[in-house]
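Chemist: Quick heads-up: structures coming right below.
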Structure P
Amino acid sequence: MSKQKTIAFFPEGAFGPALNSVGIAQACRALGHRAVFICDPGFAGVFKGYGFEEFTVNLSEPMPAEQMAKYWVDFINGHIPNFRKSPYEQIDNYVKDCWEAIVDTAVWAQKELPGVLAKIKPDVICIDNVILFPATKQYGVPWVRIISCSENEIPDPDIPPHLSGCGEADKACFEKFEARFNEVVAPIHASFNDFLTENGEAPYPLGQFFEASPYLNLLLYPEPVKFKRRNALDPKRFQYLEGCVRQDKAYTLPAFAAHQDKPLIYVSFGSLGAGDTELMQRIIAALAKLPYRALVNVGDYPDSYQAPPPNVHLDTWYPQPSVISQVDAVIHHGGNNSFTECLYFGKPALILPYVWDGHDNATRVQETGHGLKMDRYVWNDADLAQALETLLTDAAMHAKLRQTSAHMQARDGAQKAATLLDGLVRGQA
């Protein structure tokens, strides 16, 4: 082992990208490298919990923790009505608001990020985000883009636009979504291009907020569900990781007062989706009538629930990889961690998407035969029961999941990423 290298990870301030990067960082650490994390103060402690150094950079106006918590509660509550809308209808509200906030993170980061990088002295910088942070590109070492959401973050004329939820063959959907997206984000994009120019970077074409790295791009998307591109990605620069399932603490299943010997369902809509407590209560009520057990992640909202039915267990957090490996089916929102972890462990999923890449992953899980997509709100108890029965009994789906799981586990995406980064920092890539 030659001299230890420092690999800096700078994931988006969301648990999906953050925990995917943890999986890669764990594998880099196993190779003897120093893996560190750059994060917003609101994420401080997440990476320390896995034994990594943290360096904070404000990605928004600094405010007390209580005020920041209230801001996010208000943001979630304000957008819950938009969760009922189609991906196209969300462009004018949720998508627009998110891109405004994302551009703000890049502007804020530029104030402190150069100094933080000078303190870390990284040999390579890994960015898992949808926007360029000029300081990472300008620091002077190789930088790597991690694409932890759907692979359509890297566009192609023959695949659905990112966030659209379009089917692979629905070209009319492509065109309609992309035209409206560009129209709505045009003022935001113009502002971002002004910021790039001020910081010595060339402006991007309309609709583009980030670029592919000239060094290395790591797509967490699994090859068994990848799209057929018109323009193939150069394997020297683009590598599919087959997911990056992190090592998390073991989980012992609780005892249930009812249906102890029945199939086990895991329900999680992520930290944002957990705020939709009315929907979660409805799902719990439906599960109470079914011959299954269920683990339900209620996030930061445990006080919104009464004592659960005897076949349901509620908690504010689960070590998800350890849980998914033990269940029979999963109900989730389509976030990339849940999407790839279900495939990695060969578990059928029912996806009820509400925002962002959840729409893309929900469409993809159904059209590739790895699970089902269902409207988040337009269903009744019988619909949910039928969907779960299909997930638990469909022989063709289970055969495909076994094949995909074997493919992904044989390749070990986190180890593959660490090996590629090891080669890059050693000048062998």
Structure Q
Amino acid sequence: MSTTTASIEKMIDDSMRKLTKTKAFTDWFNSQQISDGDLILINNSFIYRKPLIKTTKNSQYIGLKTKNKELDFSNISIAIPSDFDADFKVLNSKDKSLPLLEPLSQAVKREISHLGQLVFFLIGELIEIPLSVEIQNSTIHELKFDPLAKKQEIVESNGVKIFVVNQLTDPEIAWNSVKSDIEKLLGNNISAFERVFAAAFEKLQNEARLEMNLPDSSTDRTNNSFIARLRQSVIEQRRLYKLALDKCISGNDENDINLREVMRIAYNFADDAIKLLQLFVSITDSKAVLLWSTLKAHHDVAEAFRNLPWTKSDQKPSPGLYVEKIKGARNRAFHNLLFFDRTIEADLDGIQVNAKRLTLLPPYSQRKTTIALDYEDREIVEILKELTRAPETIVSIDFWIKNSAVMETFENLLESTEDALWMLNSIRNG
């Protein structure tokens, strides 16, 4: 066993040891009738996959045998058994249909040789690229994005005046930073310039790019990788979520202002986090060594989902149901101008509706715009059809409290995946 593969094997061993110390595993293990030599298998997917995950679940399961009714970590192996849904499964040592076992060291070497290069885009370094666009003005000719600029300012280069910005998110901040300088240059023409500046800034936003440099085995770890930036964003959102949630719990949340902030952050997190979870699960379906290295983190996310107060339960936690529940709560809170909790029906029996025109067999190209049955007051009915109500979803404060664990475990999954990828990157050509 080479020193290089030993490092990833140790990471897998650590992940397995931490997973088997969780309450979920120990409760399951203590409920089983365990004999020496039994094979304990860990599932390679802990969430309800349909319809979120499109890839095929990896057929390789990591496991270890028992010795003296305890787990034998010196005997971690890879097996290809028949599929199972539970998080953990025990195969009796006397079962004649036990799957063949491949030593972990051998499986790791094989998997690393098949990793390929594309998966390492997750740790690709992101580089800010300067960009300039033309401004339709006779005095200031250019709008330039310079990520290294200390401030927004008007500069001159080779006789050309350039409006320099150091951010691409807020044109108003950029404009107000140099408005007084522009007034000195343009005088009464500032209003016309503001319009062409706005158009140029929008073009700059549309055309600006981040350059990604994919790593090779000699690349040093960077805090500006794609996955590092994702993790930094989750850390900040989790910080803001905790601040708002603490104020909710304190009982001093007048008009539910902080609760609405909790819902807003949870809504945005759920939408993006589930897409990333879909990405990670799909990647580990084909890159088993990455899953084995992050097994504990994947299981923790599933447990955090499972521990939420659900209105219905599945054997495996459903990310789709998680998103649906959060969006429903958010929609009810934010879309409550028409605060009705049920559909309204009016009995029109005996009410005469004066028909005007029946149109049949319109040209195919006009099928969506043709009014098949026109009648008196049809326009009013069409407007009434647009009035809808938000789904009836009540979510307790306990849900939002336990949702903190979902966010935390997801942050840990990002960190664990990042660590594993840098480790695998350093040894893939070793």
Structure R
Amino acid sequence: MTTENSEHFARPIIVVVGLGYVGLPLAVALSRHFETIGLDISEQRIAELRDGLDRTREIDPEVLAASTLRLTHTPADCPPAHVYIVTVPTPVDDANHPDLGMVEAASRTVGAMLDKSLKPIVVYESTVYPGVTEDLCGVVLENVSGLTRGTDFFLGYSPERINPGDREHTVDRIVKIVAGENHQVTAQLSRIYGAVTSAGTYEAVSIMAAEAAKVIENAQRDINIAFMNEITQIFARMNLSIWDVLGAARTKWNFLPFQPGLVGGHCIGVDPYYLSYRARELGYEPQIILAGRTTNDAMANWIADELHTRRGAKAGSVLIMGLTFKEDVPDLRNSKVVDLMRRFEWLGHQVTVHDPLADPAEAMHEYGITPDAGALDRRYDMVVVAVAHESYRMLEAAALDRLLDDGGLLADPKNIFAGVETRADIGRWSL
């Protein structure tokens, strides 16, 4: 990238590819400073956004209405751009191997859009294992465009750090790691992302270093939560509440405040598999990473088995409250509540699922599950509060009492009803 070309980036045109939980907040933030186009292949998604509806609930309708972001589902509608930012999902397949299909497809789309005269930068935010941006995406871009990377276009990487539902650590308040294939590209990306966030940027020494930083951030959290889930199962055999133990342990200044629970979602439950996959390709058999995954993936079955035993191994009616992967978000990706439901069904229980935030069409498409909107008007042998949505946390004792038959069991894994006194005949269970 020459100094002359760098001057073209004083007022860059930016195309953000993928307008989900990551892409939309980023595109809206960028549009406050630069001419920005948001591209998503879903015509329905674009139509909803134009109507002011963000089904991810990351951007409020009034913010969308005031944004200068241009929206399209058609690549041909995008003008030649200086910067393309790819924010599509990178999940795992049924064998827990990286599924790079969407990032490859996005690369093909971008490759057909590149204008050699602009010397564009293609930035990836999707979580990958080290090497994917340069060894896979860069090759796809070259093959489709017929251009030469490092001369006609350039690569960059800036890992996403969006936490769905988190209103404190938003894209405009967090440090953005940036890396380009040379110092000039890195500097351009630092300037662009630096205009968006008040927390500043961190210039990684290489694209691979930035890719690695992202993938270990979530692997680290996964391992720490796995430790909590393991000691929870140990303490259960001693009739010890993990919450009582944590209450005491947290009084030490350097105790890490992780909590046990179901570990789903698109990042923590997925990224360790990307790292372990690449490790095996290199001939190294990871131990700690996969041990953490094994523990966390098995947690839903352990909870269901514990509750089944608590009920005397008798099948009955079960209400599961919450289907999304975490509280107060509509995100259903990789929800471990599904594992909980399937285990209860395998044990012979009749299961009803309720979730005020989950999109019924998406739940049916992803899991074949239809949340029951009227589920809170009936009574059950067992109620499991799997996701601590605010609407559930606000329930009073009388509402909980009405949900349970005589001698029923209220399972509260997250301990959100610790101070709520229910009917004397209702059994209580928590981690």
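Throughout, read-outs are computed from the coordinates displayed, never taken from laboratory work. The structure displayed is predicted, hence computed values, not measured ones. Cβ atoms are built from the backbone, for glycine too; each structure is taken alone.
Chemist: One of P, Q, R was used to compute log10 I(q)/I(0) by the Debye sum over Cα atoms at q = 0.26, 0.31 Å⁻¹, for residues 51-90 alone, and the answer was -1.00, -1.16. Which one was it? The partial results should precede the final answer.
Modeler: Values: P: -0.88, -1.01; Q: -1.00, -1.16; R: -1.09, -1.09.
Of the structures listed, the value fits Q.
Chemist: Sticking with this structure for a sec: Ranked by relative contact order in percent (Cα under 8 Å, 6 or more apart), which of P, Q, R sits at the highest value?
Modeler: Values: P: 17; Q: 20; R: 10.
Top value of relative contact order in percent (Cα under 8 Å, 6 or more apart), among P, Q, R, belongs to structure Q.
Chemist: Something else about it: When FRET efficiency 1/(1 + (r/R0)^6) of positions 11 and 291 (r between Cβ atoms, R0 = 35 Å, to 0.05) is computed for each of P, Q, R, which one produces 0.30? List each step's numbers first, then the result.
Modeler: Working: P: 0.30; Q: 1.00; R: 0.10.
Going through each structure in turn, the value belongs to P.
Chemist: Sticking with this structure for a sec: Of the structures labelled P, Q, R, which one yields 62, 40, 36 when Cα extents along the principal axes in Å, for residues 19-234 alone is computed from its coordinates? Walk me through the numbers before you get to the answer.
Modeler: Working: P: 49, 43, 35; Q: 91, 34, 28; R: 62, 40, 36.
Value 62, 40, 36 for Cα extents along the principal axes in Å, for residues 19-234 alone corresponds to R out of P, Q, R.
Chemist: Taking -13000 as the value of helix-only ellipticity at 222 nm (-39500 (n - 2.57) for each DSSP H run of 4 or more, over all residues; to 500) derived from one of the structures shown (P, Q, R), identify that structure.
Modeler: Working: P: -13000; Q: -15500; R: -11000.
Of the options listed, only P reproduces it.
Chemist: Can you spot which of P, Q, R the value 29.4, 91 was calculated from, given it is Rg and Dmax of the Cα atoms in Å? Let's see the in-between values first.
Modeler: Values: P: 21.1, 63; Q: 29.4, 91; R: 23.7, 78.
Among P, Q, R, the structure yielding 29.4, 91 for Rg and Dmax of the Cα atoms in Å is Q.
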